[in-house]
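Student: Before anything else, here is the set of structures, which you'll find just below.
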Structure 1
Amino acid sequence: MYEQVMAVQRMQDYIEKHIEENITLEDLSKAAMFSKWYSYRLFIKLTGLTPSEYIRKMRLSNSALRLRDESVKISDIAFESGFESVDGYQRAFFREFGCNPHEYSLNPIPIYLFTPFGVKYREIRKENTMEKTKNIFVHQIVKPARKALIRRGIKATDYFSYCDEVNCDIWGLLKSIRSISGEPVCMWLPEKYILPGTSVYVQGVEVPKDYSGAIPEGLEAISLPECRYLMFQSEPFDDEYFMDAISEVWEAVKKFNPAHIGLQWDTQNPRIQLEPLGERGYIELIPVK
């Protein structure tokens, strides 16, 4: 099974690297190192999508982010996204997101972007196997007063239990909302922010304190004060070892005494987890005062 998973992961990696190019089944089969027929079947089995559906969803989501953040013509976006006509692009965009791309560019409402989770991560809940991280970097940052649009779980205490309760697709919706920190966040909420029957662990996006935009169904806004954080960051890591990097950061937090730099842990503000990305290392932000 491991060989099949890694074959599909190689196809996913190839698509991500060449998403702006013409990608053929032959290209993907070479990446998978299996026949075209077997690669095609494996891809559907492990992702639930055909390669062409997967590529289309990724291109449409990439185009939505460009429409949100750039001043660009719909026709340019359409052809750069691999569509043969503007009409075809507009129809595909509407089917995917339920809105017209031109209207979206004028008013970028929250939408569910496609999040291409690597299939290898489903097989990774296992013992640590990589060499221990050599360094954990720590520095201070200050987050301004802000709002967070969050989706609560029920009993979730971490990423995996949260996804079981809420569904990982929520990340695509959060990514569509322009964040003051540049990306969505995961949070462990202090008691004062937890509603009865809801989880300590949530996912959300930080927005300006005067945010007045749309709040998608299922999300709610909470107000967060200005807060000082210690950012704990691991060294870069191979993506399949993200659990090891998380464990290393957690161990470093346990051993760290903020009193040595004149601070103490702040239990009234949320602890923040960023998406584990191998090229930058794993990051957590622990509130201090």
Structure 2
Amino acid sequence: MITAKIAMLPDRGVVSVTGEDAAKLLTGLITNDIDRLDEASALFAALLSPQGKILFDFLVVRTEAGFLLDVARDKAADLVKRLMMYRLRARAEIRDVSETHAVLASWGGDPPLRDGAKFADPRNPALGHRALMPATSRPAQFIADAIVYQVHRIALGVPEGGKDYDFGDAFPHEANFDLVHGVSFDKGCYVGQEIVARMEHRGTVRKRIARVTGTSDLPEMRADVTMGDVVIGKLGSVAGRMGLAMLRLDRVIEAIDRSVPITAAGIALEIDADMIARQRKLMADKATP
């Protein structure tokens, strides 16, 4: 049996949503479908602005008492306030329980996590498993740390809000929610749903987050990505030569076709070939009468 790597993720917090109207409340707000959730699985979802921009992204797991949301720790209190704003007369209790919960990830083998709410990461099976457990009940030994987990996530090309895109500044398609199972296109209405549906049906997405590889170690996050002298994107998470970047993919394709170098801080970048092929097909389909 291969022993999995385990990492505690101190930058992740937990929000609890309980009460008889908890499911109904979340159903009307988030991008994914609560009806697809059972105790053995989880959802990836977002809460959007009315303009369709991502305000919060999170993993949702069902518990006996209701739901737990695995969210960026520095956004947990704001998420509680936003959910309270929408609660109105719903019979639901919403609390930031980050202080009493630890968020852990395991990958690369059989998950040794035992306590708390455990689930396979719904964004990509290779990401492994998560556990939201009492802060006082943690594995005695961590085989990896949070930095090693971030390297793993970057290598798989899975974006994370606050690192690879700014909250309040990206549409779900731009953050690849349609590619990592973060949005349902056949559920009922939710905040921002009309904009998301329009982008899906019209195929109007020009920006996306893509994996990039540098010829040497990449600069820090937020460095501009350029096509010659023209800025066409910005770096997000980086780990050595690997990184994720929000890019104008139409300009990336133009640069490739014209043999114009794509760089960040003077370092030449190679863009994920699968993402480029996908965007070429979408552009070709859109151009076909």
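Each reported figure results from applying straightforward, stated rules to the coordinates on display, with no laboratory input. Only a predicted model underlies this, so the values are computations on that prediction, with no experimental measurement involved. Cβ atoms are built from the backbone, for glycine too; each structure is taken alone.
Student: Among the shown structures 1, 2, from which was the value 16.1 of mean count of other Cβ atoms within 10 Å over residues 22-29 calculated? Before the final figure, lay out each step's value.
Tutor: Working: 1: 16.1; 2: 19.2.
The value was obtained from structure 1.
Student: For structures 1, 2, calculate Kirkwood radius over Cα pairs in Å and state which one comes out highest. Write out the running numbers ahead of the final one.
Tutor: Numbers: 1: 20.9; 2: 19.9.
Largest value of Kirkwood radius over Cα pairs in Å: 1.
Student: Follow-up question, since we're still on this one. Hey, distance in nm of label points 7 Å out along Cα→Cβ at positions 190 and 206 derived from one of 1, 2 reads 1.5; which structure? Let's see the in-between values first.
Tutor: On the way: 1: 1.5; 2: 2.7.
This figure was derived from 1.
Student: Sticking with this structure for a sec: Tell me which structure, out of 1, 2, gives -6500 once helix-only ellipticity at 222 nm (-39500 (n - 2.57) for each DSSP H run of 4 or more, over all residues; to 500) is calculated.
Tutor: That value comes from structure 2.
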